[in-house]
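**Student:** I've put the structures underneath this note.
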Structure I
Amino acid sequence: MTQNEETQFVDPDERGADELIANRVHDAFEEVTLLFERRGGSRSLFGLRDLDEQILVQRGPLLVLLVGRSGMGRSALAGHIALHTDVTGQVVYHSADLSPGMATLRMLLSGGRVDLTRTMLGWLSEREFEQLAHVASPLAERDMYLTDASPMNLEDLVASTRARHEVSPLGLVVVDGLELLDLHSGQQMDAALRVLRGLSRALWCPVIVTLPVGRGPDRRSNKRPQIVDIEVAPAAEGLADVIIGLYRDDFYHRESDRSGIAELIIMKQKNGPVGTALVQVQPQMFRFNNLAPEEVQRLR
């Protein structure tokens, strides 16, 4: 990716354009007005209460990185967010890891609370089949557009996203498996994140990107991911607005007393505090669920 190719996708505001503060006061006060009218009621970008309550900015331009060890459930979490977000506008879900058909099947199983293995082996009970049938129609009505990003380069992905935005304004863009695109170095990955950051600002909507962490956690006694473990993109910390690390203790310890619990570690939040959200995870159903508030407090 050349410098010219990188900058052509960046919003003018990202190139250092200057303007009067008066031009932004209206937008800022409109945001305050929406928060005031909501009076504590919360919208849900992530579809998970404990996480949504800790991420303070959920509207407008936002580059969010979901990072974690392979097999921990990054793609499942990205699919959950795309399925359960309540943003205004269409959701675009790019996956370099899953075909649109497989991504849809995972969302169907998640919504129906049905196990993948039982489904693929044809062992579904009548009740499980009815559960899937019950969620199929609402899923089909979701304002979501799926793309197979595996044959794309970054320029194609951005062009496709902009084209969708021209047809129908977007509320959320999810890029699952950015590392699987035609990017061959940390420098190119950083450049890709800069492009996606600019895209978020140009479309004025959140962009959520999944990235793997290296083997650093495996070599530590505390295996929770840290920002330093994002080896594929050395500049990730400076480019992202929010970085969330996915950790499951039962991934490493079969007898864990936190079996079925996922920690969503907020490692960076530009406009808020760091912390950890706790949710239930059902890996074979690609599903994440809210925990009761008292259960969250107990686990903390």
Structure II
Amino acid sequence: MSATSLEKQGNDDKPEPESVQLDEQGDVVLIVGSPATHKITVSSVMLALASPVFKAMLGSSKFREGQGARSALEPMEVFLLEDDAEAMLNICRLLYHQGQISRGMKLYHLLQTMDKYQCLETFAIPVDAMVRRELEEPIGDWEETIFFAAIAYLANDAEKFKKMTSMLITDYSRDFSDVHTSLGGETLPLNALLTMSEIRQSTQWSILVVFPTACEKDHSTPECIIGFQRWRRWLADCQTVKDFLDIVGSKTQKKGVETFRQDVEIDCSGLCLKCVKEGLMHHECETPGKDGHR
């Protein structure tokens, strides 16, 4: 069999992309995925209204997609080879009020794609409902916390982002250099990871150095406040900030220790989404501890 025949047979084995016509008057066919899995017929006007990225792509002669005529009889093919096909299909369905509820990985990819095409605000109401439903799920471990933090980041949910980043600081001892190995880790920006690492390290240092001083002001010691074995275990095992807060919070405290505990809770209360997206570190935030800021 000739090489040409083999190549032809190989091409024939590839499944044809699924054709989805959402608009009978659609003048654009989005060919999504690599290899392509979907051909989605939509209106270029609808795409441009929903996304400034599509508006620039389809309306400017600087881009191939903006050149030449297009019509319902001869729609223009637009290749989106790097995009998630299911996510793009759901975005297009949302344009025509046919959107489906996305959960888990599908929601994550949907938010990533919306972020890329800057159309999150266009679909704010259905996306907010999907995100809230997702983030109401119980959190089991480090990986899930990272994943939920990434969803909150992409969805611009400042409250949930603050909560998730607080948990990453206090509830775990894993190094933040491991974040990129977890789903969603690549979404969290470097300044957020460095800030969380800095807060955790400085808090652990404060527990080791400042907490004993706070105990002395109350004429006591860490061993007396939380118990000799518990304190020694925390020092030996380098337990989490949450472990420390749980132990200290279960005691009736004097003023010095209670003030220290409250300071730790404020310092570890999570990151301000606005500051993170502006590329700020926590010490650069103008209003730390107020109005959702660190």
Structure III
Amino acid sequence: MVAKPSTPTGFESHRRRAGIFLVSPAIAAMMLTSIVPLILAIGLSFTDYDLFSTPSFNGLTNYQQLFSDSVFWQALGNTISFAFGQVVIGVVAAIGVALLFNQNLTGGAAMRTIVYIPQAASYVVVALLWNMMLDPAMGPFSRIVQAFGGGPVYFLSSIELAMPSIVVVSLWRNIGYFMIIILAALKSVPKELLEAAALDGAGAIRRFFYITLPEIRSAVVFVAITWFLGGLQMFTQSYVMTGGGPINATKTLVYIMYDEAFSALNIGKASAIAVLLFGAVVVLSVSLRAISYLMRRKSQ
């Protein structure tokens, strides 16, 4: 006989209603701050709207203007290069620093705190600090180059150096946070496996690639995905440090979205950029997580 599904008791029904009541404020807040703005942005992306007049439907005009705008494609390239460069260099650096702090170092806790401190500062504070550090006349890095007979180094006004400089600043600010995540994963690697591999003659490099790295792979993938998606939304560093220059070399998608919305008052075009960026983030996030899931299934 097939057992009939039991009907919820009065207590269970009351508990479910209480649960719905307790989470309803969070759901309402999410609707107001995420879902409703997204719906409005999608709708406004098909309009001509300048904040002062009534929105008028213009179809795909905003999207057509974006796809024919060379600045948009340059900003897209800048965004991808920033996010990719930050992840490639940052993940390797974060793993290296985490491996260092995973050793029994004297003063290791203090050093971890020092590395993490920049994460506590806002991007504006960090950008202003590095503006002074990278100043061609008074900055210490340019002074060091001049002390060895070189000329002033224009880190933030050079087309070749502006974006790499912003990548370095972002790495300096974020590496502590992601290092802590990887360090926590390293602490969970079974020491018995490492000791057994060492007894079998495996060196430090082989132990890392065949034992440590597979054990922390989930944490590394999480760090890479999170860091990359965050890089796609870069704005503050470029706005504060270079103003999008020189010659749009550091303009990103979020930057041109800001320009369209608050400088040109072209809310429809800014909304189109927001929709495209949201779609790209969703597609990339789902794709990367699917790849991570398949890799994890394959290794099991």
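Where a number appears in this text, it was derived from the coordinates with a stated rule and is not lab data. Computed from a prediction, not measured in an experiment: that's the story for all the values here.
**Student:** Out of I, II, III, which structure matches -11500 when helix-only ellipticity at 222 nm (-39500 (n - 2.57) for each DSSP H run of 4 or more, over all residues; to 500) is calculated? Please report the intermediate quantities before stating the final value.
**Tutor:** Details: I: -11500; II: -16500; III: -21500.
Source structure: I.
**Student:** Could you figure out which one of I, II, III the value 4.4 for mean projected area of the Cα convex hull in nm², for residues 194-265 alone was computed from?
**Tutor:** The correct label is II.
**Student:** Using Kirkwood radius over Cα pairs in Å for the comparison, can you identify which of I, II, III gives the largest number?
**Tutor:** By Kirkwood radius over Cα pairs in Å, the leading structure of I, II, III is III.
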